[in-house]
Each structure stands twice: as structure tokens, then as C-alpha cells.
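Have a look at these structures, which come just after this line.
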Structure P
């Protein structure tokens, strides 16, 4: 069996924790999806196959073009008006439009706390009431003794990279500030002591 014939092949590209949310049925009633920081489109397969209205954003042109080509190869081309080049906090995207907003391995590139909050607020502003923000980001959770402070909020990691790292308290406080609710407990994976990656999954409440 070739990769093209293997029905599970797309799952090898996608974030396993995103697949988990599919398995839990969290995207069944979510027609409009924004992947903010889409890269080459590795997390789009199941959304495209499911007929979702997919929008993509990336700050770099080459991966954005790769994501568009990937969608076309899958037989679900993304119209140009749904593909945007630039930083999420600088783009004029529809407000309160999306049922799902993805931010996978993006928020930890923030320059400082103000930049991090600007990105989070931009993501949240695009989320429709009842919608789901799925964020996966580097954090200090579980690796506090192994990181090297560089500038406010930014740390050197044992893997040699430098990232903006949030704490558990930061994520809990931001959830409260946004008026959101955690869909499930905040979960963190320690990658062999090199870095810690955290899942932050928040639902936007319906207006009272």
C-alpha cells in the first residue's frame, strides 16, 4: 500500500492533540475554521476532507503558498480571499466569524507580554460565540528549573531555542480575562527535558 492509498496517511501529518479533538467530536458543528499560522498546511487535511470553510494565515509567503498547493492536491482548493499573508494581530479578518481558531506552535514566538496579548486578543476577536480556540504553545510548565531568562517573558530552552514562555497561572488568568471557559484541563507534554508543549483549549461563551 502506498501513502496515497493509505486512509490514515493524513493523520501522520497532523498534530495528534488536534486529532484527539476530532475524535471527541468537537469540530462536528464547526463549519468555519481559521488556521492562524498554518505553515505548509499539515493540520488542514481533516477539515478540508470534512467540507469545512477553511481560512489560512501565515506570516511567511512560502509556507502559505505550500498550504494552498496542498489543499488543491486534496481536491479542496482554498479561495484566494481566504488566504492571508501577515501577522494575525495586523490582519483585517472577519470578526466573530469562525467556529474554530487554530494557533499551533505560534504564540511562543511573541516578542514580549504585550505582543503575546495582542496575538491572543486577535485570535479571540475572530472567534464566534460558542467557538473553540485550540492553541498549542511552548510553556514553562514542568521545566521551570531548566530554562534561562533572556528578556521579560522570553527564555532560552535546553533545545537551544529561545521562546516566549507562559506559566499555568498566565493561561488561567488569560482565560478569565477573555471571559472564556476551558474545554478541558490544561495539558503539558515534557519533550525529554528539552521543551514543554502545552495545550490550551478555550471556548468562547455565548453572550448572556
Structure Q
């Protein structure tokens, strides 16, 4: 049982480690508003992760991923949301004190909603859970308790691993903000915004490719 729990926790870490939009936004929010600002963002992100993790567990994620309409919706909506967040981060560098003041006020629903939507409409999240978590369940170790009995526990542990990684990122950046100059803070804000815009445009490019091939 302990071996299964350890392996599931590592799977959650691996799913969250790639420096995608969620990790970039976590760092940006931790620097702008502190740890709890990033924490509420990641609670929303974790809820969306839970949706895809459950789809993988019940074998439905591959069905959705094979649907051109589903992929198109993810790319169009997710790309637009990432571009919006990226442009907002770039604009905030023009008035950093005001942006930090606004960040301090947005510790509840706005951050939760931002994390939820970013993860829910991020095609990379679907691919990550399918590739890593899906393989974990399909290659279930016979020395562990039966999948039917502890599969949901493994899923919860995976989500805990995913949350642990982004919270570590949030903690590191929230501590580092004390030693970062205002100029460097502006550069971080612009850099994270540019990355988010690039991710969003790449999603739109994928959507365009799907449309031009006739949604086959």
C-alpha cells in the first residue's frame, strides 16, 4: 500500500512539474500578491485537475481527446483565456504598485476562477493526465491492492502530489518577492505574460490547423 501511495504521489508531481501556464501564473501571482494569492488560484486549478483525473480513471479522457469538436473547443477557449491573462500581466508592469494592490484584493473568487478556467481549458492538462496517470492505472502493479478497491485513493494522492508541487513554487516565489527589485518584478510580469500569450497563440494555431483539415 505504501508503495502505491508513494508512486501515485510521484505521478502527481510529474504531471505538474512541466513549466506550463499554471506554473508560470502561480509564480507571477505569488510575486505580485504573496502565497495566499497563489494558493486560491491553485485551489481552482486543482478542482479542474480533479475533473480530468476522474475522466482518466473512468476511461473517458481518451474518448474526449479523440473528439475533434472537444479539442477545438479547448484550443479556442483556452487559447483566448491564456492570451487575456498574458496581456493583463504585461499591462500590469506599467503600474506595479497598483497591480500589487489589486492583487492583494483578489485573494478569493477571482483567483479561484482564474485557476479553474486556465486548467479546465488547457489541452496540455488533458494530455498530461492521459499520458502519465493513464499509464499508471493501465500498468497497475499486481503486488498492490486491487485497483477497484484503492483506485480512487490513488487518484486523491496524485492530486495531492500535483498540489504539493505548485504550492512549493508559490512558497518559493512568495519568499523571493522580498528580495526582488521593482524593475525585476516588472520584467517577471512581462516575461510571464509573454509566455502565456505564446501558449494561447499556439492553442489557436492548433485550432486553425484542425479547422483547415475539416475537423477530420
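Coordinate-derived values only; no laboratory data. What you see is a predicted model; the values in this text were computed from it and never measured.
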Exercise. Upon calculation of mean projected area of the Cα convex hull in nm², for residues 45-132 alone from the atomic coordinates, which of the structures P, Q produces 6.3?
Worked result: Q
Exercise. Relative contact order in percent (Cα under 8 Å, 6 or more apart) computed as 16: which structure among P, Q?
Worked result: P
Exercise. For which of P, Q does helix-only ellipticity at 222 nm (-39500 (n - 2.57) for each DSSP H run of 4 or more, over all residues; to 500), calculated from the coordinates, equal -7000?
Worked result: P
Problem set entry | Identity of the structure behind 10.5 (criterion: Kirkwood radius over Cα pairs in Å, for residues 29-76 alone, calculated), options P, Q | P
